[in-house]
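Take a look at the structures below.
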Structure 1
Amino acid sequence: MAGRRLIRVLQVLEATEGGTARHLLDLLTHLPQERYQLTALCSAGREASFPRRLRAVCGSSIRVLWVPLGRELSPLRDAAGFCSVLAHLRRNQYDLIHTHSAKAGALGRVAAFLAAPNARRVHTPHAFPFLMPTGSTKRRLYALAEHGLARITDRFVAVSEGEGRHAAALHPSARVSVVHNGIEPGPFEAAGAQRTETRQALGVAREDFLLGCVGRLTAQKGQSLLLSALAFLEGRLPGRVRLLLVGGGEDRQALEGLAQNLGIQSRIVFAGHRADVVPFYGAMDLYVLPSLYEGCPYTLLEAMAAGLPCIATAADGSADIVADGATGRLVPLNDPWALAAAIEAALADPAARSRWGAAGRVRVRERFTSRQMIAGLEQAYEETLYGGGVQ
């Protein structure tokens, strides 16, 4: 590798919140700077804290530029954002352009095709938009767009096996690498050290059995299904069963109203957005992730690293992480009755919960670490650029 110049990589992201933002921060933190010259082209419109978090990671060694992009379709703003990306690519040369999620993935790949024809184009969907529970017409339009974009994509880097299958189906020549998200498990393995203090702060008694879910309060994450599942079990649940929801989002008021209407408001603790979620895993007894669709959810990895038994819907990503019957249970999507049955069975079987928690901790260390994620991404980059492994 001596004498070889740095590989110039541009990361493009609009969805600067949640798991996609964390994924980008992980790449910028862990990709070796003796091998890669990194630039990030991002929108600041999603999460107010993201620019500060990005500056803390990048320092002066990674160039960060901002473009006017937003989540919703907006012809004027999207055109301005596209022109910004196009102008940047005409002024700067890259070896590889890596786009993330739907908006940046579409505009970034088209801009790269037009203005940087010699650069390789890599895309990570973080859940394809045609999987979202929107109207059928919108899903068909998203699918048509992704079919067209696949023709100008040199490689998909999928974060789950299911996402990889969707990518491979888009075009006969599609090249796909599956690189799961990964975490540093150590802090989560020690989460239980603050259990008593965290429960006291939340108003949860020592003898309460605490279900937990960490994530944005949005339709995608399915918290309304979890509330419905608890309502189905009302009358059969022990009185000390509680549910902790950690996260902010546009659905909080609606979820509070739903809990009130279902008559289970006394069981629910809304903790709001928290910058440090580690102590909350230590306060929980069972983790539940009822998402309608996923990429590769970090929160499930964190919960398993914390030694929690897990119940999740069988969304792409979640189905890769949870080994059904070994580290937890998988239930069908959008089925609160199945979710309720799995929760009830787990409550009745402490021995199974203990086995699941221990096995989940081992599974994260064996398959889902940051080191493994970065090694997989480097392999994908090198195969895209040179047709082989890491040089």
Structure 2
Amino acid sequence: MLIARGYLSASSYVSTLTNASLANIIHKLRMPYVGDELHHAGWNICSSCPDSKLKRDTFVLPCLMSDRVYFIDTSNARAPTIKKVLEPEEMHKHGLATPHTAHCSPTGEIIISTMGKPNGDGLGDFLCVDSETLQVKGPWTLSDKKAKFGYDFWYQPSHDVLISTEWGVPRIFKKGFGPGQSSNPDIYGRNLNFYSWTKRSLEQVIDLGEEGIAPLEVRFLHDPLASEGFVGCAVSSNIFRFYKTDNDRKKPRLVGQVFLGGSILSDSKIQVIEDQELSSQPDPVVVKGRRLYGSPQMLQLSLDGRRLYVTTSIFKPWDKQFYPDHVKNGSTMVKLDVDVENGGLKLDPDFLVDFGEEKDDILLAHEMRYPGGDCTSDIWLANP
């Protein structure tokens, strides 16, 4: 079973998909409020929590636009239900707003990254929630020094480090993308923020410069002893490697590429002036008679590394701006087969989840999760 997050023009959904073909939606859980904007999802308990008495049974869903956090009971994985709603006031009284990423921690806490203040200004911090009672405990950061902006995060206790990334000023990016704004470091972030895991304090800030505007998704290597990782920068379309010691993995190479949409398709109004990679603009992609609108956004790798699932929505205001046909027709979810021996990707022509199939209930799908955890939800700890 796979749970994919989507959102309707009015309210948001958690959609449950079957395991046999992963291509049939068997359940939709609608959120009770309008305009929440579900975005990312985490768990109350994951692989980093050593307490065997605690159970992974609650989905954590922060809302970008409303500052709510939904806690979803997944005891019945085929038909999850709402367990609790954390209202915005619980977050705002700690001076935090615009929640994004949720991870569990080894101490039995849920850590949720936040990107701003209640007034919409930028501020990078984290909110702690008790994983059993689901009560707010307060900010995670104990030091007075705060990050300028927030977004995603990952931690590696073996190296006493938590790393966070930056999007920008919430009250600005929530209105859409302004091309002239991205070069302003007071509007869009460009830093990697390194915290001491034990002291909960911001220790180092690395400015990625013009080539690193809007560093978003970040991951350490899954080896809990590794001290290096990668971050993707949205505006500049670059991937940076960060490390403590300059060895290993210094020269990644491209071994596969698949085009699944985007802005420069052959039937678009965009003319490519120079392209050092392609000889022509790629054609639109059609799977099972359905054209793929939008562009690849979220990725989820199967536990054996052989199947890569792809959805097409990032954030509704930006979807409307960049891909209006995508919003009108709804998202799709497709599958790429991964050649783990030789490298390479191949689109599966027989797999499609069409979130626009029901014309009175069009969805824009973003996050995907496996019920037992996956490589983007779970962080592993080294043996003591």
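Read the figures in this text as sums done on the coordinates, not as results from a lab. Since the model is a prediction, treat every value here as computed from it, not as a measurement.
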### Message
Can you rank 1, 2 by Cα Rg over 2.2 N^0.38 Å, for residues 12-107 alone and just name the one with the largest value?
### Response
2
### Query
Upon calculation of Rg and Dmax of the Cα atoms in Å from the atomic coordinates, which of the structures 1, 2 produces 20.1, 60?
2
### Task
Identify the structure, out of 1, 2, from whose coordinates helix-only ellipticity at 222 nm (-39500 (n - 2.57) for each DSSP H run of 4 or more, over all residues; to 500) was calculated to give -13500.
1
### Task
Kindly point out which one of 1, 2 the value 9, 36, 37, 13, 4, 1 was derived from, the read-out being P(r) over Cα pairs in 10 Å bins from 0, in percent, for residues 156-347 alone.
1
